[in-house]
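K.L.:
These are the structures, in structure tokens.
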Structure I
């Protein structure tokens, strides 16, 4: 069960088997059954529409429609994932552990659902599907632009693997001004200075500013970011260690203690470093370097500085940086359009389930 794409085959999400060896307790789900995962207040639920039958975790809830002729599954799923339904879940959750609070079945069944005739349900579902399809295509375009940066890197510099490089190979610490840890101060919802955390670093090498927390105004300079600083995620699971993103900002911002700020010298451009650190070959190196401490992988600042990287001439790095800047401008346009599509979709949802669409 995924938040964005509903039910997907295990092999599409994981590279290894995650289901247990004993499947006797797993739940069989037929086509058009509703599967409710958790946390429900993040709308982790979907109808099974892709195969005649499959199995899901015994922890999931499975529901049948009382009358498939009167209820369009796509329409109902859209409502159950809508802001109105999520607000209901949040108000009714029971328990005290974050992301483990539950909604009793009786409370789930007691939720009011706008219920127009079947033809109207299908019409509404089709409109929402079309709007969502536009959002998906815009997101896919952004993902393609992420891969474009790496393609430009390979065409400009080769594989990026130090042993295969035609350029001199140096230790990263030799071409960095500094590699320092961020602030360990507890962040809050409100404050003066936004602090970038692990979740703000994307897999594509960008920074996501949609979920920010803040620190007080009196932050030491060593915890503040400058335009061109590179942030490296030093701890988490082995797959997440090493996420790297470049800070392209002018306003004050801080960074958290489980990130390392890499400040480059005049011989190393941040655009080149960021892309090199996000190459699949570098990711494999980082996973091998990471030390596991109580189930958490970790790479410290000294180890980061020991990483070997090819160092092309600065003129070639600048040519690459100019091309990256052009890609970034395209990505900014796509992000703006995606925000507009998200707002449109939210408006359509609101109107649809108020009977105004």
Structure II
């Protein structure tokens, strides 16, 4: 019997209308058919109504598979933000596995098939995939280092290739066994993205570490055959965004470390900063000496990115300590960030 996989796509802006439709169409084109598709709209009534109307009319251009795979359009039932949106999808999903796809990405035909293969081992609690950037300009900016592709939500240089065991999967291209959510709960609020605020991340890292704490025997995998293509708009190809996103990641890591401890929360990052990034700087310097375009820019961007991330982490850690001293007992329903407590 085919493994039932529910696919959750969280959306928040009409500016991505064409991207949303492309993402949904890519799910309906899978070689391993989805059990259902859940579109979760983040506090945007106009977008919610537009999507419901569009798909009620047949969704113009939807493949025939749509008739056998239900699509549900629903409002985020929690506070604004990606974590609550995903939790809404988890609560409504009926599949044995729940997969997540970014609203500005399209999945290759065998995306779900490779996910499903990973769950043949009952110890596997999560399977992630590879996310390739689709640059709005047509090509990668010469100064943009592949080691920092996580800035634009994509797989970065330094992740091991193939089908490998990892500490955490990357949230925009990931799947989890439903049993994992039943045991540890959903994504934590106050860590992930909110469309109107600084672009934090790390909610999937925190969740994966909680799974590991609760189920020490759990296996989490990345299978780089499960590929999606993620659009990178022009605004995210600028150094200002790069710098701000790196700083926000430092803030996020401080929140993750607060929730699960610095040893687990930063284990992968230590290898990344001590091995992957120095190699990237040396590669950029070498390219500069060989007069290859962008070498100096890439080396400089790595150094700047590290500095911004460290600055964000230091500030986030200090702010958390200060709030704990000021409010040793937090009000019910509020966490140390001032946001709603994790579900």
Structure III
């Protein structure tokens, strides 16, 4: 690959590179170890691990995603493209794209690809088509099959099962270039949860910070996994996207250690970005009548759970948690014009506040 200033490439770029290498191998019998792929942003040199002809009209190529500055589960994953060259018999598509082993299939509406199709997103499809059409003979059709041998196992570590993508991972990318989780690419991957829920016409959506929140919500609330939207650390982004899509109210459920940050106006909850949990807790304890000694104990505490124990001793636990839940609700109303039903819980899923609507229970 080139030494250009980017962090990595998408699965869509690798799939395109393999497709292009396989087609070049059919048209030219010379060894192919690198191809130039035109992406929506720039042309990239992509190294091919292996490329071989299968017959006079078919070939396959394999490449993998090199590591970059991101905890991407697809890094190091082998992606395979098999290309078969056929005679053109009609005015249809000159490049036909399908999926093989390890590429998921769409089973729920709301995604960029229709139900029943392989989860190869629109931009990768266009990249494959445009790159191959540059060298494809006019009287031929290229049938491209993308496979990801380890895709079925890797998919268990992704959001695909929740989104209704079964049997493997997705071939994704909007620019051909992969950036860190702080980028738009990651945000686009989590916002699809909202689109799927809307396409299924689900009411009573429940937003949670992550897997722990989802597990506890399923334990406590009368809902299914389809009703749950994970925000990750990007709470503000997900709330804003919900509002854009016409969602005006929903339940915000999760451990107080995460949700308390929203009471302080911290809408990116990543610890390295901002914390403030102790200061927010002390503020609300003071509002609810805690004395100086109690406030000092809270200040000296290491965890939110420790602070809750201190509040229990002073019989302030419920008042403080109700105050925090109200502050979260008010912050979100002010910033996003969203009416939230805020439910704070501990690590066991026990309710910490009681000023929430119980229509889900």
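K.L.:
Tell me which of I, II, III gives 20.1 when you compute mean projected area of the Cα convex hull in nm².
P.N.:
Answer for the origin of the read-out: III.
K.L.:
Of the structures I, II, III, report the one carrying the highest value of mean count of other Cβ atoms within 10 Å over residues 244-251.
P.N.:
With respect to mean count of other Cβ atoms within 10 Å over residues 244-251, the highest-scoring structure among I, II, III is II.
K.L.:
Which structure, out of I, II, III, was percent of Cα pairs over 18 Å apart, for residues 132-235 alone calculated from, if the result is 55?
P.N.:
Here the read-out was taken from II.
K.L.:
If you don't mind, another one. Identify which of structures I, II, III gives the largest calculated value of distance in nm of label points 7 Å out along Cα→Cβ at positions 84 and 204.
P.N.:
Structure III comes out on top.
Values in this text are rule-based calculations from the coordinates and carry no lab data. Bear in mind that the values here come from a model prediction, so they are computed numbers and not experimental data. Cβ atoms are built from the backbone, for glycine too; each structure is taken alone.
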